[in-house]
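In structure tokens below, several structures.
Readers should treat all values here as calculations from the given coordinates under stated rules, not as data from a laboratory. Remember, it's a predicted structure, so these values are computed and weren't measured experimentally. Cβ atoms are built from the backbone, for glycine too; each structure is taken alone.
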Structure 1
Amino acid sequence: MRPSGRTLDQLRSVSIEIGVMKHAEGSCLIKMGETHVLCTATIEDKAPQFLKNTGLGWVTAEYGMLPRATNSRTRREAAAGKQSGRTQEIQRLIGRSLRAGVDRSALGERQIVVDCDVIQADGGTRCASITGGWVALRLAVNKLLKTGQIVSDPIIDHVAAVSCGIYAGQEVLDLDYDEDSTAGTDGNFVMTGRKKLIEIQMSAEGATFSRAQMLGLLDLAELGADHLVAAQLAALAQA
């Protein structure tokens with residue numbers, strides 16, 4: 001039995017509210033259970049210097065967590081004067097994931113920055129950031145298309161992410177903190193709407209896992225991604 005009472009293949013409740021930030025070109029608040037992440041997308045008129053005169057655009061991401069997003073207060077990284085290694089790793093993952101769903105030549109020489117700020121954390125913050133970040137990115141690109149700044153849609157496919165793991169010896173979908181903190185195996189799966197894999201982060205956390213278990217977790221991740229893409233579509237239908 002999972003602590004939440006969910007079945008092995010059941011996601012937490014998912015909601016995505018769009019247009020939550022007045023000034024951002026794209027924004028949403030994604031809630032996956034008790035994990036809540038505010039995602040915004042900002043369009044910048046020029047690409048990074050390393051892409052100058054290439055005709056290619058860029059999508060990048062920044063990630064942060066509010067001090068009381070967790071049970072105890074976490075010191076602001078700005079106060080420490082630098083980002084933690086964990087923060088840098090997560091925001092690079094978000095950026096890589098979102099770029100995989102974009103035709104950068106169609107985007108043109110501009111940059112879209114996706115900011116993911118965790119308001120409340122209960123496991124799976126990077127996955128929620130990717131799933132919600134894609135919605136914010138989609139909304140920002142829609143504005144570029146509407147204003148005629150680009151003529152063809154650079155969004156190739158949906159991008160969504162979900163965690164899966166082995167908890168109490170069983171393969172489970174969408175780990176919350178209670179499960180994540182004690183799971184024998186923990187994995188994050190990033191994929192497109194067509195189930196093409198973008199990235200898998202998976203490791204044993206005290207207990208090894210078999211090839212069959214890994215494939216079982218991948219099956220769960222595909223199921224979860226289907227539900228997340230449906231949630232993305234439902235949110236965008238309100239635009």
Structure 2
Amino acid sequence: MKPLQLDKVVLSVDGAALFEPLSFSVLPGTVTSLLGPSGSGKSSLLAYLCGILPPAITASGAIRIGDENLGRLPTEKRRLGLLFQDPLLFPHLDVAGNLLFGLSRGGSRAERRRRVDEALASVGLGGFADRDPATLSGGQQARVALLRVLLAEPRALLLDEPFSSLDDDNRERVRKLVFDEAHRRELPTLLVTHDEQDVVAAGGAVINLSGPNADKKE
């Protein structure tokens with residue numbers, strides 16, 4: 001895997017910059033935490049990386065995976081995995097259908113189903129393939145959402161407060177699973193959070209967006 005790199009990235013609304021130019025790298029297998037108050041541009045930064053920034057927000061600066069300029073690619077070609085606070089599972093599909101949607105193309109139907117079953121078993125959800133997502137607990141839904149992202153074989157993970165809606169036990173369990181998978185798969189990971197425990201568990205660099213005087217610390 002290659003690092004995720006930002007070079008002099010600025011987001012602006014009506015010509016006013018939300019933060020000072022950001023330049024940093026997220027190395028493979030590490031998690032960088034992005035902190036800041038509401039409106040500081042954290043989630044918008046993830047949207048810019050994915051190519052889904054709302055028209056009201058303008059952006060400048062380069063974003064790269066290794067030497068490849070993501071800004072020149074459409075969203076679907078960037079291969080960035082994005083997890084939100086809500087799992088956003090498709091209610092009209094069963095668990096297997098949700099995972100097959102994320103699974104990279106290729107292979108026979110039987111092979112694709114085998115990969116789905118193995119993925120579910122790897123996170124303690126063996127036998128859940130035919131379940132309706134509405135029957136799953138919050139922690140189970142979060143695990144399915146993670147698997148859907150990972151089966152798409154992303155080159156980096158972008159996490160927009162994915163643990164904040166979970167209770168304490170599930171938050172710790174799912175957070176460990178996400179970070180363990182990021183480390184194991186050597187995915188550069190950028191985490192938006194308000195939770196100090198997330199930052200401690202991430203164990204990587206911390207970037208504070210607090211307006212035009214954003215600062216970075218290790």
Structure 3
Amino acid sequence: MKKYAIIVAGGTGQRMKSAVPKQFLLLQGKPILYHTLLQFTKAFSDIELILVLPENQFNSWHNLCQEHSEILQNCPHQLVQGGETRFHSSQRGIQAIRENQNTLVAIHDGVRPLVSIASIQNAFKHAQEHGNAVLAVSSKDSIRQWDANEQIYLPIDRNHIRIIQTPQVFEISILKRAFQQEYQDFFTDDASVVELLGIDIQLVEGNYSNIKITTPEDMLIAEALTQKVNI
């Protein structure tokens with residue numbers, strides 16, 4: 001089956017307390033986005049990459065690609081203009097794919113550069129067998145949920161909790177049908193869009209190093225992980 005990866009990156013750097021969008025910050029001397037794209041090309045040499053960015057970030061990305069020539073050498077990709085929300089950005093990435101069948105598509109956060117190659121490969125394998133696959137890990141922490149009747153936070157068995165990651169991989173026909181739906185506020189990720197069709201979401205084991213970089217503390221963790229963890 002043909003394989004695509006849609007990398008969605010629309011951050012502004014506000015929580016990172018940076019004037020530079022977080023996806024453009026340097027990790028081990030290279031833009032975070034480069035590391036993210038590279039993991040998919042390492043997982044599958046024939047994968048096609050689509051990078052979704054806000055239009056006002058196109059010039060900055062072009063400049064980074066000129067400054068770091070290995071980006072285009074190692075990770076050739078199509079650049080697509082993002083939308084108002086994550087839903088609309090994913091939708092535009094999906095619309096850039098001409099195939100309507102026999103194609104698997106991963107949608108991944110641009111600021112998750114430490115996803116393991118094995119996790120990517122496993123997600124595609126599972127999606128080929130079951131139609132979709134979403135990376136998830138068990139919670140390491142105790143969890144409590146607000147109970148409006150009791151007016152207190154009550155404990156939840158963390159063995160029943162899964163923390164959702166990306167990539168989330170789907171058969172293209174499912175994605176195209178799902179993203180014809182109208183946007184809803186409860187669309188927290190791409191899986192929730194597909195789930196509204198009545199399709200069961202398949203969870204597969206992710207990796208704990210697959211963090212989403214949003215704060216300065218996350219950058220410190222990512223720098224340490226890239227030095228010590230073979231991703």
Origin of the derived value 53, 42, 34 (Cα extents along the principal axes in Å; candidates 1, 2, 3): 1
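For distance in nm of label points 7 Å out along Cα→Cβ at positions 75 and 147, which of the structures 1, 2, 3 scores highest?
Going through 1, 2, 3 one by one, distance in nm of label points 7 Å out along Cα→Cβ at positions 75 and 147 peaks for structure 3.
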Top of 1, 2, 3 by mean count of other Cβ atoms within 10 Å over residues 163-170, largest first: 3
Comparison of 1, 2, 3 - label where distance in nm of label points 7 Å out along Cα→Cβ at positions 43 and 99 is highest: 2
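Among 1, 2, 3, considering only mean count of other Cβ atoms within 10 Å over residues 51-58, which has the greatest calculated value? Don't skip to the answer; put the middle values down first.
Values: 1: 15.2; 2: 11.9; 3: 17.9.
Structure 3 gives the largest value of mean count of other Cβ atoms within 10 Å over residues 51-58 among 1, 2, 3.
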